[in-house]
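Next up: some structures, all given as structure tokens.
Read the figures in this text as sums done on the coordinates, not as results from a lab. What you see is a predicted model; the values in this text were computed from it and never measured. Cβ atoms are built from the backbone, for glycine too; each structure is taken alone.
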Structure P
């Protein structure tokens, strides 16, 4: 028997077999680490390297949208710094979530910091108007982080990302960019709601996705409560379909990536956003110069 014949024996032989094989994967548990003894020390970043700074609404967002910074770190020499904009709404879990976050970032090779926002109050737009002094305290702290790291790229959720905290984090990031008042690239991500006009699709290799998953399960109590880590690969696969049609036009041939992620890239000129009208895709091993051309 040829090796190809043996391989064909393992493939689904009908539509029902295909669905059952997929269901089996969705119910195949991935190993979740045991409780951590404590947080990992804050990672130092290399001097003189370009920095991607992620403003993450919750611990775990750095993993979910982390494909782009992971590739930039591995392929283009960027350092990645994750900002824990909140540690979640459950006050009793915040210390544990910080510990889990440091271990997740350890898997990714990202530095992570707690910016000391105002009592970790909710990052909702209602607070922006109802408690302006408290909100501006957080804006100033975030702008100070920008000033410290001088990021080449700032990442945050898009303005309508379907979660009050994601939407508030977007507003906070843009308020801080106005105060920072220096040029940088801005990359907006999506999770709870799709962006109307993404302009970047990137390929993620199997190794990239494996790294994201190993980091994501460090948020151990979150994935025990809701095993969304088992569906991350499905979402990343579907992002190729969505990105191929949305960025390049309906009916065109999309890239043949197995996994991908979509983003919106624009230039912040120090005062306002300069929209980038052209869309592009970056496959594994392709240059980033066409995206972040300084």
Structure Q
């Protein structure tokens, strides 16, 4: 599917429940047309990962996710060999007998059927696909260099089997929470966009789209409270859109039509994830919701 304009991108994303602003729809459109990776940075909970999921759903493509973490290396991203199956294969050869040479037996171990494709190789093999490289800032410099090489050529070399090239470059979305600065070389390869928390009206629209069971009045009240908490600037982890959705759903499931202090306190675990934040939020809610 070819999307002909940023407006078409916004429309297709909206059909999945992901409501983008004009700037995000435009950079997504350009990434698709230019076949360039899209690097999204922003606070946790602003919809970076959800955008990749929405792109895959709207285009009808498989989503392949590579979750980065400290210490990840090329093996976890590319491929490995299925060692237990290789051992079983050797035992089967021994049981069968025959005049197969040691060299032939060794060569048969590195057949494609024993290859375990990790996310990057899987995306190249299945392309067209969407490859989500999530939280790339958690990985180290060496892994960044590996990613840069793959994203420059969309191919990987497997010594035992040869080179695997993507027939069509996958749609690549990289996300970062900016726990560290990424190298300029990787940024230059990508189109870049900073995703901020949405404004009040768009966040209300997101809640109504993703959680239609939440009433308009409650959605507005929830979003107003959440945005007030974000503006305080004293929370260890300010609530993101995901927490807004969880809190709105939790209040709805408890039959809350209008937020009061008792309902807010009972559902606080959906909104904040640190004890220190919970104490600060209780105090803030007491002021916000006091009659």
Structure R
């Protein structure tokens, strides 16, 4: 049966170190993304790669109604995050272990409207997935998995050398403000989005700690982040992008960006993946509109 979205990416055994405490949890883009999409009423398949002893850590997604396929790996990805500020915007990221990369010949049979490449680091999902998947559906990709590199476990960012070749094959491109600047050299979010669109990406999302910006067919659309606290800040970008993709399947860019920002605002108020409902999100949109006089 055809799925709405197939997500491909590693899970991560995360160690979150704050000034006041330390938290260990299973995260990774597919954990946060699948929750946002399935809670938005879409059928979701996740293909991940992890060691056999990590299989039980996937049960949270299964319990949500996500079809999960675990490809075997010698190791499971593990990341240490040390946060330096209360808003959780500044952190030190260290890759402690890494699952095996995906390969085309390891993929199961798939049939989806959107193929969401939700990588943590470069090399996890090879570039040749993009032309392959673009032949069978729409490709959505988070720039995090293209730009984030690890040397001796330490995080660094490098430009994506084949961007002009492969961006025309991507329907939905998600970056944050810093990643957009790395790709384009432009710090202005709107200008960066226009450059990425000029290189071929059909819809561009640029997230910032204040809002979500979408460029689609030459028009800009915005959704504000309005969390009352940031206890669930981890997974913000993954949640926002997946919520947008889920809503965008049958709604306009303007509707979808407001929906995604509202859903993620709710998620940021509580640690872990989004656990609310579509009704919660629609109520939040109405509340936000009333607060701003829209």
Of the structures P, Q, R, the one that 2.2 was derived from, the read-out being distance in nm of label points 7 Å out along Cα→Cβ at positions 116 and 140
Q
Tell me which of P, Q, R gives 89, 44, 34 when you compute Cα extents along the principal axes in Å.
Q
If helix-only ellipticity at 222 nm (-39500 (n - 2.57) for each DSSP H run of 4 or more, over all residues; to 500) comes out at -9000 when worked out from the coordinates, which of P, Q, R was used?
R
Thinking only about FRET efficiency 1/(1 + (r/R0)^6) of positions 28 and 92 (r between Cβ atoms, R0 = 35 Å, to 0.05), which of P, Q, R has the largest value?
R
Structures P, Q, R, by mean count of other Cβ atoms within 10 Å over residues 44-51: label with the highest value:
R
